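Every number in this text was worked out from the coordinates using simple rules, so none of it is lab data. Just so you know, these numbers come straight off a predicted model, no measurement behind them. Cβ atoms are built from the backbone, for glycine too; each structure is taken alone.
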Structure 1
Amino acid sequence: MMLPRRKKRLPRGRWFIIFFLLAIPLFHLTRKVYQFSNSKYEMYTLKKDILILEAENEVLENRIGDYKKGKFVEARARDDLGMIREDEMIYIILKNDISH
């Protein structure tokens, strides 16, 4: 009569080692996926910031061009300082303030 064979069981320490060896690559893969998704979001926000800065840069370049042409200097002199050209005439209309 033959006795049934017992299955060989791995000691508890080996199960821990096997679990640990499987967990390390899984953890590493999860971290890489998170870094990839985070870098995609960062790239999106940086592209958006670049578009905003390019628009601001274009506005500033237009302003510089206008300053070089003298358009703003004349407008500021007229509006802020009340200056006129030599060949111009200015008419001032006074309102009569009649109090009853």
Structure 2
Amino acid sequence: MSKITYEELEEVINDSQADVRVQTYSGRGMYGKECLGFTTNDPIGATAEIVGNIAEEDLRDRVVVAFQNTRQDSMGHETIIYFPGVKPELTEDLSQSPD
């Protein structure tokens, strides 16, 4: 089983009917590095809705593994659930040096 990507997880969350707002987040101990997260008023319900909406077994298994490694922070009225191991991929090619 391969690790879920940022884009796959973002799509799964956005395709669900869960009342969430997807965003990047830098949690405690991440030293400014960002990962995928979502805010919600109902963390348990949102998690159930997201996972329950996935038909493909392999994808569902990878999402469950990602959820097993989440953290959460309270943001006053809402909670953010974030995935420290699911980081955005660089879109800029840094391997080429400028002329």
Structure 3
Amino acid sequence: MPAIAETVTELIQWVFPEHAGAPGQIHGGRMMQWIAQAGTMAAARVAHGTVVLGAMDDIDFLHPVKVGQIPLERSGLSPQASRHTSCDPSCRMRVTPPRQSET
């Protein structure tokens, strides 16, 4: 089994207008898709193959993510979460604004 540090996966996205609704905030379903991708990649590193998402236990949207912002999803497994036939990855998302060009 790989070390816990080897299961860490980071995905960087950029929120475009097609990801957002009328108020300019990302759709929750799109956010869940990106989180699921990061968690699935972390689990696949442990399984060394194909994995299936069985369920998403809990998700908290703390702040809106707006068009133009850059979400960074970081996912990994905890030592207690890995079992023989299943694992429990966790994912956190941090959002940063794009850098402003200096003119």
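Hey, helix-only ellipticity at 222 nm (-39500 (n - 2.57) for each DSSP H run of 4 or more, over all residues; to 500) derived from one of 1, 2, 3 reads -24500; which structure?
Value -24500 for helix-only ellipticity at 222 nm (-39500 (n - 2.57) for each DSSP H run of 4 or more, over all residues; to 500) corresponds to 1 out of 1, 2, 3.
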* Structure fact -> Calculated from one of 1, 2, 3, P(r) over Cα pairs in 5 Å bins from 0, in percent reads 2, 12, 22, 21, 15, 12, 8, 5, 2, 1, 0, 0, and the structure in question is 3
* Origin of the value 4.1, where distance in nm of label points 7 Å out along Cα→Cβ at positions 22 and 54 was derived from one of 1, 2, 3 -> 3
* Consider the structures 1, 2, 3: one of them gives 9.6 for mean count of other Cβ atoms within 10 Å over residues 38-45 as calculated from the coordinates. Say which. => 1
* Value 69, 9, 7, calculated as Cα extents along the principal axes in Å, for residues 14-61 alone, assigned to which of 1, 2, 3 -> 1
